[in-house]
Structure I
Amino acid sequence: MNAIATLDHLVVTAPNLKAGVQWVRDALGVTPELGGKHPRMGTHNCLLRLGEQTYLEVISADPNAPDPGRPRWFALDRMEPDASAQLAAWVARTTDIERSAAAAGETVGTVEPMERGDLNWLITVPDSGSLPLGGVAPILIEWRTRIHPAAGMRESGCRLLHLDLYHPEPARIERLLRAIGMDRQQLRLQPSGKQTAGRLVATVQTPDGVRTLPAG
């Protein structure tokens, strides 16, 4: 396909923003900045710039928002109040989200319009609020803004070096990435044991050296 997908941002889910921000601070030594609210999903976020068009998002249910009347995205409704924050998902930017979603060969979700403040975008959201292939398959996004939102974020001194995708069926992930025309420069596909659920590991250059999420 002609539409090319690129790694856009990482998603850290947390039972609340304070816990998520602390988890990132402990791992990377930097503090995400306040983002905003997603009215349609009843969530809010904090953000950390990882490049000119790449960032990390800490997201949680917003306790002050009304019930969205649907499952929240990124499996947030399944997160227990005492759960640890986690690197749960990643988002791929595409120039033609409808075409990319149709080509994926996997159920990545319904394309829906979203907004946060003056930002607008289209994004794939599974009706169940679950994470495609346990978070190893990308969420797709198409920004409806002239300038990428990372450009307006505070400089963090951090840069994403690569994202490792662990899955018991790596060939399945490989087919999906090829189908959507994914730029693989920052991605490394890794096999995991057949009985092991998928997981993500991000390697980040920080002001204090190279760190990983999750820390290990």
Structure II
Amino acid sequence: MNTLQAIYKKLYGHFGPQHWWPGDTPFEVAVGAILTQNTNWGNVEQAIRNLKSHNLLSPRGMHELSMRQLASLIRPAGYFNVKVRRLKAFLAFLMNDYRGKMDTMAREETAILRTKLLRVHGIGPETADSILLYAFGRPVFVIDAYTKRILSRHGVMAEGKSYDEFQDLFHDFVDKDVSLYNEYHALVVKAGKTYCRRTKPLCVRCPLNDID
């Protein structure tokens, strides 16, 4: 068993299934992926509730809002003046390239769609891959700060390596399965938040403390 498989087995045995990503539709998942940048999920949930309570959690509904109106609704997610521009850029992309339909976007080939998403203002590799994996069920592993931290602390790969190098590691040594990638990433996030903190990590209590 390779180290990545051992890490997954340990985390799954400790935490169990995470049932992630919370979202009723691919569009809601995409909006959440943009809003969750630099904030916690609880704040994102409040912003999404605001949109739902006004019956505006739809491509056209949000696209037709002014920047000021949309910023007011997503304020709980933090950095709302930055995120409203990113949402508007994604909405313009969705409306212009796919007539506002996520199911049309879903028919795009994975590599092409990823390239297009990365051209959208404010969407980097982590957000693009979150949309691909969680909204569209593509076997693309999402790399975040928790992944880099955990793997570097266990000697798998230096934290300074690039996003693509970390992602290639998972694509090479973990079966390309959507459910597995989904669960693995969610477990890594859970472990990072619970034990493998940036400062004052709880290494003794971590289920990965005996991973070589």
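A few points about this structure:
- Distance in nm of label points 7 Å out along Cα→Cβ at positions 11 and 171 - structure with the largest value, from I, II: I
- Label whose coordinates, when helix-only ellipticity at 222 nm (-39500 (n - 2.57) for each DSSP H run of 4 or more, over all residues; to 500) is calculated, return -4000 (choices I, II): I
- Origin of the derived value 25, 56, 19, 0 (P(r) over Cα pairs in 10 Å bins from 0, in percent, for residues 131-186 alone; candidates I, II): II
- Origin of the value 16.0, 44, where Rg and Dmax of the Cα atoms in Å was derived from one of I, II: I
Computed from the coordinates by the stated procedures, all read-outs in this text should not be read as laboratory data. Quick caveat: nothing in here was measured; it's all calculated off a predicted structure. Cβ atoms are built from the backbone, for glycine too; each structure is taken alone.
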